[in-house]
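Next up, some structures in structure tokens.
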Structure I
Amino acid sequence: MKLSRQLFGTDGIRGLAGEPPMDARTAQALGVALGRWARGNTGEHLDGGEPQVLIGMDTRESGPWLAEHVAGGLARAAVETRFAGVITTPGVAYLTRTGPFVAGVMISASHNPYHDNGLKVISHSGYKLPDEFETELERLMAEWMASGEEPVAKRLTVNHSLDTLYTDYLAGTVQGLLPFRLVIDCANGAATEIAPPLFAKLGAAVEWICASPDGRNINLNCGSLHLETVRERVLATGADLGVAFDGDADRALFVSGTGRIVDGDAVLFLAGSALKRAGKLKGDAVVATVMSNLGLEKALEARGIRMLRTPVGDKYVLEEMLKQEAVLGGEQSGHVIFSEYATTGDGLLTALRVLEIARDSGQTLDALAEEVKTFPQKLVNVRVKYRRPLQELPAVQAEIQAAEREFAGSGRVVVRFSGTEPLARVMIEAKTDAEVDKWTGRIADAIRAELGAAG
């Protein structure tokens with residue numbers, strides 16, 4: 001079986017659990033490939049002994065058997081596995097970077113439903129793999145698959161001390177306590193096990209919701225994609241604010257005490273402003289994506305802060321941050337990178353930074369985010385049967401150009417394909433809701449006409 005570079009997408013390998021490429025055979029092939037690579041790169045054996053790989057997962061019912069088959073593949077290559085059990089994606093990144101691990105494997109499909117899952121490989125640097133490494137892994141995976149050997153699972157035992165190493169590190173980034181009354185939505189996901197001891201250590205009084213995973217309820221009507229759940233409890237209990245994570249807790253969104261939604265754009269504004277006041281905002285620049293609102297750009301500009309835009313995806317945000325030596329970047333979705341502390345977006349870390357800023361300023365979350373005047377914006381996802389380059393779709397191009405002419409610089413059009421799902425995403429930003437509705441509808445209809453709407 002020949003595997004192309006397309007096996008690895010923008011966020012590792014993703015698919016429907018139990019079906020290729022998210023089946024036992026592919027998971028085993030990844031373990032074999034990673035193990036063979038590790039044994040062939042002796043300089044990466046960080047403690048001078050045998051190579052080790054860390055595995056973590058979120059709460060999906062498919063996580064344990066996928067982990068056991070990755071571990072089975074590693075064992076075929078005589079590479080040792082250490083298993084963190086349920087942990088966040090940024091937790092795996094931190095432990096891989098600071099521990100004696102050649103690499104880490106996180107088993108998660110982030111904010112997707114339980115029936116999806118993913119295999120993400122993280123290098124010892126704490127960053128996602130470069131393209132050439134993924135290409136080499138795919139070559140080695142194809143070799144093993146062609147051998148015809150049957151996958152064999154390896155039983156794993158959770159090492160709970162790994163979670164503690166990570167939460168102790170996070171707690172150590174905060175000076176003093178965070179005496180807030182909070183509602184925190186764990187999305188029935190990876191934050192469920194590690195967030196409660198962290199926030200208890202920092203003195204927060206928390207009502208925990210969506211913190212009872214059963215393998216199938218991860219992200220189900222909860223978490224950062226369903227803020228109405230946490231918002232309702234904040235308003236009902238009079239909490240200071242609410243926090244919602246996604247399934248693997250690499251992103252966080254917030255609800256103020258009055259029920260206002262505080263997204264990643266607002267977090268970039270209040271964090272960027274705080275860093276600039278402290279003289280820590282290198283180059284007076286914040287990195288965001290093409291999806292970030294014009295209101296954020298204007299608010300940052302008023303504070304003397306430049307906003308640098310990248311394509312959608314934390315990979316591109318991180319690349320630009322490294323290029324510019326920026327200390328802050330992120331996405332509207334709540335995936336925010338504080339490079340002083342982490343190599344990836346981290347929802348728990350983001351929550352700590354927001355709470356610390358609110359505590360030190362003495363202001364409410366409403367007051368802190370007030371200066372971001374959001375332009376009307378709408379995102380429409382169009383499920384398509386297949387993809388073609390956008391420049392090869394004349395009807396779509398005609399609608400995009402017509403919208404841009406009408407906006408005359410007072411709005412934005414962003415059309416792109418998802419990196420993980422068969423979706424075309426249409427984002428329109430303009431002065432009025434009527435303009436936004438008009439042009440998202442027209443462009444989405446043009447995409448359906450040219451690419452066919454999937455059922």
Structure II
Amino acid sequence: MLNPNLPIMAKVISKTKIKMRPESLMMSYGYKPELSEGAVKCPIFQTSTFVFQTAEEGKSFFEVAYGKRALRPKEVTGLIYSRINNPDLEILENRLCLWDEAEDGAVFESGMAAISTTVLELLKPGDLLLHSEPIYGGSDHFFKHILAKFGIHSVGFMPNQSKEEIVTIIKSTGKAENLAMIFIESPANPTNDLIDMKMCVEIAKQFSTKDKKVITAIDNTFLGPVFSHPIKHGFDLVLYSATKYIGGHSDVIAGACVGSSILMKRIKSFRSIMGTMASPNTGWLLMRSLETLKMRMTLQAENAMRIADWLDKHPKVEKVYYLGLLKKGDKQYPIYKQQCLSPGAMISFDVKGGEKKAFKVLNALKLIKLAVSLGSTESLAEHPYSMTHSPVNDELKMKMNLTEKMIRLSVGVEYYEDIIADIEQALKKI
């Protein structure tokens with residue numbers, strides 16, 4: 001395996017120094033065909049354990065795996081057991097680091113496994129977690145209900161709140177000195193609200209001390225890893241539901257976390273204990289999908305722009321929540337220009353009427369599938385209020401404009417006029 005701690009875009013490829021882009025490196029980075037009978041693609045290493053050549057080698061591998069000593073010069077991590085490491089996972093993790101220019105990464109068997117493993121490793125009883133609102137329903141439930149059982153406190157803040165307002169929220173908890181992590185989701189699910197990353201980093205620095213650094217983490221599923229790179233804006237950790245765009249074919253459940261080697265070493269160690277690692281088969285499927293990631297996301301974003309423009313003019317649509325419709329003068333426009341390379345392919349829109357009208361539209365769709373999840377090749381639509389965000393407090397949902405009239409649309413790679421035609425015939429039902 002290639003060392004992910006080397007400068008990301010200055011790898012030595014075929015003994016010549018060529019700065020290659022991630023989409024090019026996705027085809028072969030970190031894989032040596034000569035170690036796998038010359039196979040052009042990495043095989044699935046469907047094995048639970050690996051053979052040591054000598055007892056001394058086994059001892060050496062375990063010393064490194066459990067942190068008893070650092071890797072020696074030119075030494076690589078040895079394969080031990082697939083709960084600890086596996087070629088499919090290691091190569092995948094190296095490739096995931098390329099997009100975010102991260103030092104190290106870890107893959108998990110689901111997005112929630114990535115979030116829960118990371119948060120539980122880095123927080124302890126008494127700590128305070130600050131998070132943005134709205135946030136994915138599973139994360140919302142985990143932060144507000146599960147962490148409380150471990151004595152970890154959480155408090156939320158809304159998009160467009162100023163730095164001063166957020167600092168006031170932190171201090172009002174009476175636990176400001178215990179702030180340990182700022183976790184945001186940007187763009188937010190399902191409203192596409194943006195959170196200012198630079199502001200969050202400044203708040204983290206304000207509450208950090210000589211003995212304790214406040215960690216910044218982001219769920220980057222909606223735009224990443226192609227259209228948003230939070231590490232460049234000072235974030236420590238970037239998390240993904242790899243089920244979504246990274247997987248991209250609605251056939252795998254997975255999660256990922258990338259960041260600094262110091263933090264990732266802790267997270268990987270805890271992952272081994274918790275057993276939340278991904279399987280070799282999952283790793284292989286994600287490597288396959290990474291090869292077409294940029295192409296898929298680019299086409300989906302192009303489709304979404306056309307569809308959002310059409311929806312924005314439709315008489316039966318009350319409001320469209322889409323980054324590409326932000327204009328100069330909008331409060332979030334400067335954040336969008338600073339943080340996002342594209343508006344992405346997620347659109348939410350309010351139909352005129354309530355749940356009954358929204359359901360009528362959803363039930364009438366033919367090409368677009370009525371299903372949760374997002375980021376796949378096929379277009380998907382769902383009702384966030386009663387489905388993905390049903391665990392969120394109803395009063396809070398209304399405060400965030402997450403109402404019963406909202407439909408969330410994940411735009412796929414179908415021909416955009418066909419997607420529009422399907423929405424149009426469905427809207428005619430109301």
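Points to keep in mind about this one:
- Here helix-only ellipticity at 222 nm (-39500 (n - 2.57) for each DSSP H run of 4 or more, over all residues; to 500) was derived from just one of the structures I, II, and that gives -10000; the source is II.
- The maximum of distance in nm of label points 7 Å out along Cα→Cβ at positions 368 and 392 over structures I, II, that is, the highest value, falls on I.
- When relative contact order in percent (Cα under 8 Å, 6 or more apart) is computed for each of I, II, the largest belongs to: II
- In this comparison of I, II, the computed figure 0.45 for FRET efficiency 1/(1 + (r/R0)^6) of positions 112 and 360 (r between Cβ atoms, R0 = 35 Å, to 0.05) is attributed to I.
Where a number appears in this text, it was derived from the coordinates with a stated rule and is not lab data. Please read these numbers as outputs of a predicted model, since none were measured by experiment. Cβ atoms are built from the backbone, for glycine too; each structure is taken alone.
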